[in-house]
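Given below, in the form of structure tokens, are the structures.
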Structure 1
Amino acid sequence: MEPLASEEASYNKPKEADETSDTKKRTAMQIILQEDVEKLGTRGEVVEVAAGYARNYLLPQKLALEASPANIKRLEKIRITLSKRTATEKDAAQQQAALLNQVTVKFARKAGENDQLFGSVTSADLADALKAQGFEIDKRRIQLDEPIKIVGERPVTVKLVHGVTAEFKVAVEKEA
């Protein structure tokens, strides 16, 4: 039995372009970054992001500008001012890193017989302790793979701006 002409025509129809790829192109938006955004880019870069991400987060937070033709023309002036600001921030971060490398933060926590803590020391605890010593560091910049759960001393890395890192010591002692 041979297929009817109408059935054969439906099998041999060329597939139309996937509509999802077409809608993705329309929802992408080009922006100029005004600040470094992790996993996206650095200051002065023109990047393409989802329109919702740009409208709802990057633009209201003043992390980016819309890449309009006028803003692209101004991009060279923007890059010059951003590079000056980057240089001053990097110098300040290096000075802060030099001070931070000499800091030791001490905690007294309850622990069991084999020096296992009943709680833990988290990056939020470390940020609060550093704030008490005069360092304003966000807890997300403290590179702690997992909370500290054992009594002892260990180094902890802080990722400051523009690739500048510092390391300070954390001493966790058994509470009496």
Structure 2
Amino acid sequence: MPAANSVPCPDMKNVQLRDGDKILFQFSRPAIEAGDFSEFLETFGLEHLPTGPALRPFFNSFGFVADGFDEDPREIYEIPEVRAFYRSFRQAWPFWFFACDLEMPSLQAMTFCCLPSLRVVRREGAPTPRVHLDQGELADFVLENFRGVNLLFQRAGMTERDNRDRSQRVFEYYRRDWSCFAWR
């Protein structure tokens, strides 16, 4: 995350974002274990988001981190509490495809957490595990998440072409080879 354009979180209520600003939001281990993302929603819940052009800087600007699990030898998307947290977070805040920075791997880790049949295979001597996922589950996940992106595109007054371009970028994002992806 480039420090020059990063905006500290979570004290964001009085900050005006500019195009190019990035937000890295860290969910603490206690919050994850409690399934509590209320701190995030108090600032970024739909009712707190601006409308029109003021919403546009939120586009492609977020990264998310599950903090406090560095000592756990499992990948972040293997930890049941993290998986449950991100599944609940997605239901409460379905705007990931609008807000997540597609240059960061956090959307992929969050996606892995939401896929029920994710399988992680470790091979002796390999530095990272291989991830196997059900392509049908991934397709369902992607389609379900476009509702949130469409809502925010409308709210921001962005064009249908902008929406199509973003949709294409999301599809390209999921076509990447993430099979050896490790995220802690």
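Could you tell me which structure in 1, 2 was used to calculate relative contact order in percent (Cα under 8 Å, 6 or more apart) as 17? For relative contact order in percent (Cα under 8 Å, 6 or more apart), the value 17 is produced by structure 1. Of structures 1, 2, the largest value of Rg/Rh (Cα atoms, Kirkwood Rh) belongs to 1.
Taking distance in nm of label points 7 Å out along Cα→Cβ at positions 29 and 61 from the coordinates of each of 1, 2, which one would give 3.1? For distance in nm of label points 7 Å out along Cα→Cβ at positions 29 and 61, the value 3.1 is produced by structure 2. Once Cα Rg over 2.2 N^0.38 Å, for residues 45-84 alone is evaluated on every structure in 1, 2, the highest one turns out to be 2.
Which of the displayed structures (1, 2) returns the greatest value of FRET efficiency 1/(1 + (r/R0)^6) of positions 77 and 117 (r between Cβ atoms, R0 = 30 Å, to 0.05) on calculation? Looking at the calculated values, the largest one is 2. To test your reading of the models, identify which of 1, 2 gives -12500 for helix-only ellipticity at 222 nm (-39500 (n - 2.57) for each DSSP H run of 4 or more, over all residues; to 500) when calculated. Computing helix-only ellipticity at 222 nm (-39500 (n - 2.57) for each DSSP H run of 4 or more, over all residues; to 500) on every structure in 1, 2 gives -12500 only for 2.
Computed from the coordinates by the stated procedures, all read-outs in this text should not be read as laboratory data. Because the structure is predicted, anything quoted here is derived from the model rather than measured. Cβ atoms are built from the backbone, for glycine too; each structure is taken alone.
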